[in-house]
Structure P
Amino acid sequence: MISPRTSRDEILAKLRGKVDAEIPIFIASAGSGLVASLLEKHGADCINTFSGARLRANGMGTMSMLWPILDSNKQTLEYTEQDILPAMSGAAFVCACLNANDPLKDMRTVLQRCLDMGIASVSNIGPSISYVDKDSEIYRVLTSAGITLDNEIEMLKLAKEMGHVSIGLAFDEEDSYRIVGEAKPDVFCFHAGTTKGGLKGYDSGETIAQTAERTEAVYTEARRLHPDVLLIAHGAALETPEDGQYMLDHTTGHGIWTGSSTERIPIEKAVSETAQRFASLRKRS
């Protein structure tokens, strides 16, 4: 099998073409080849791979990747190479979400391996220190040990230099502005919080209107810091297609990023409903 390949220039031309045509960019995460191929077939522009999606495909919550239960970069690159790339037709590009704070790897080598595999885009979400609350003891311990946003910013900068499309992501305003202002990513996604819904979602009580308001505030400053950045919404109350439409109608961004919304939650519903129907079958007397 020979997997199709693309380039930074081709990807950016496609994304900017969609913006010019006022068609939203659609980024989606996938933990399996089947999900990736279905997302691509039905319109996703980018398939994100990361250890959280791989764990999610096994029934765990996305945040499970924050625990040292696997080598995040090793897991991401292996399943991307073995499961995702062979399932792709070339209509969508793949973005590998990497752990820039990996203490066992030179990130230049990891980025080069991605290029060699045919992955022309990377992100800093796999996982990111931005997941961790800044007023927590664990944040202070992690940063004192060298697990910092600085490393993520440097990786995103290097990725662009090496020919990747860089996709920055952050959970709060402070980290968002640092990533956008310092790394100057091609695409920036404001992660408003863990997606609600389904068996493993987290509902903070925030409404879609509140998610949109917080997202737009970040967009405004991000655009000032980096006028050419493509802006994407993700997480929190953005659970359904209707929520996605609300975000597009009430923010000035260029698209949406889905994870659980197009992977975990639909699979939970479809398998549960079908299994229940099979389990309810009875032999006729």
Structure Q
Amino acid sequence: MIRDIIKYPKTPSLEFGANVRHFNQELFDLIQDLKDTIQANTLDALAAFQIGSPLSIIVLKQEDGSYLEIINPRIIKREGTVEPIERTAYFPGLSAKTKRYEKIKLIYEDRNGEQQFLDAGGELSITLQRKLDYVFGSSFIVRLDEEERKVFDAKLENGTDAITNNGCPTVFKRDSILNLIKGIFVISLLALAGAFFLSDANLALLKTAEEYSMITLLLLTTIYFFYAQYEGKLYKNCSSCQVGNIIGVTAITLAKILVLFIANYFILW
């Protein structure tokens, strides 16, 4: 049976890490549910904790399509360290750089209760360690350093994986909006300066054009303000300084539009 995978922000049960004591049909049904859920969601592995069971069970889909059933797992040997970029079903669409052992050796039991050993390296080692976090009631968040945790918290808050830990860049995408605003503003001023040399018919056309220009400038300024805030949040280290800059630029732009409006009022209207 396909089961629902627990996802953020839902909090998993506080019951976890319970060793399997009875190797019976109830256990086999739970293992089958894990397999069905893995297949339905195109996953590589699941821990029972991820579907609401406190039992220490991991099911891993292997390259040949078969499943490895790991019951009551424990790491008994570990070697080296790596910092992979990981994703997990609990935080869909988000990733984080973790710290893991490069190689591990597991001791576990199969569905017959017989003791087994497994040496794992590479992606298999990382996947098993991630699922072991769930077995003991946690997630890869406990494997993040302080800076990566801050970045990941920002990803959770904003619902996007685009946030980075970079410093403030020198060029933003929002700058293109500002450049367009500046271009329209300059053209409007130059056109207004030529109003003294136009006939009445052309003045009427210029008045209409200036009205549309000011509406466009106000619209672009509004777009700039909201997009700039979104873009600023993508750079966690300098978001506070950017807020002040965004407000300042918006205020100056609005002041320029006001000056343009006043000039239009006295010259054309």
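Looking just at relative contact order in percent (Cα under 8 Å, 6 or more apart), which of the labels P, Q belongs to the structure with the highest value?
On the way: P: 17; Q: 14.
Comparing P, Q by relative contact order in percent (Cα under 8 Å, 6 or more apart), the maximum is at P.
When Cα Rg over 2.2 N^0.38 Å, for residues 18-81 alone is computed for each of P, Q, which one produces 1.26? This value belongs to structure P.
For the read-out distance in nm of label points 7 Å out along Cα→Cβ at positions 2 and 186, a value of 2.3 was computed from one structure; give its label from P, Q.
On the way: P: 2.3; Q: 5.8.
That value comes from structure P.
A value of 2.4 was derived for distance in nm of label points 7 Å out along Cα→Cβ at positions 42 and 106; which structure in P, Q was it taken from? Only structure Q yields this read-out.
Looking at distance in nm of label points 7 Å out along Cα→Cβ at positions 162 and 250 over structures P, Q, structure P comes out largest.
To test your reading of the models, identify which of P, Q gives 14.5, 39 for Rg and Dmax of the Cα atoms in Å, for residues 10-121 alone when calculated. The read-out was computed on structure Q. When semi-axes √(5λ) of the Cα gyration tensor in Å is computed for each of P, Q, the one that comes out at 28, 22, 21 is P. In this comparison of P, Q, the computed figure -16500 for helix-only ellipticity at 222 nm (-39500 (n - 2.57) for each DSSP H run of 4 or more, over all residues; to 500) is attributed to Q.
Laboratory data are not the source of any read-out in this text; all were calculated from the coordinates shown. For clarity, every value in this text was computed on a predicted model and none was experimentally measured. Cβ atoms are built from the backbone, for glycine too; each structure is taken alone.
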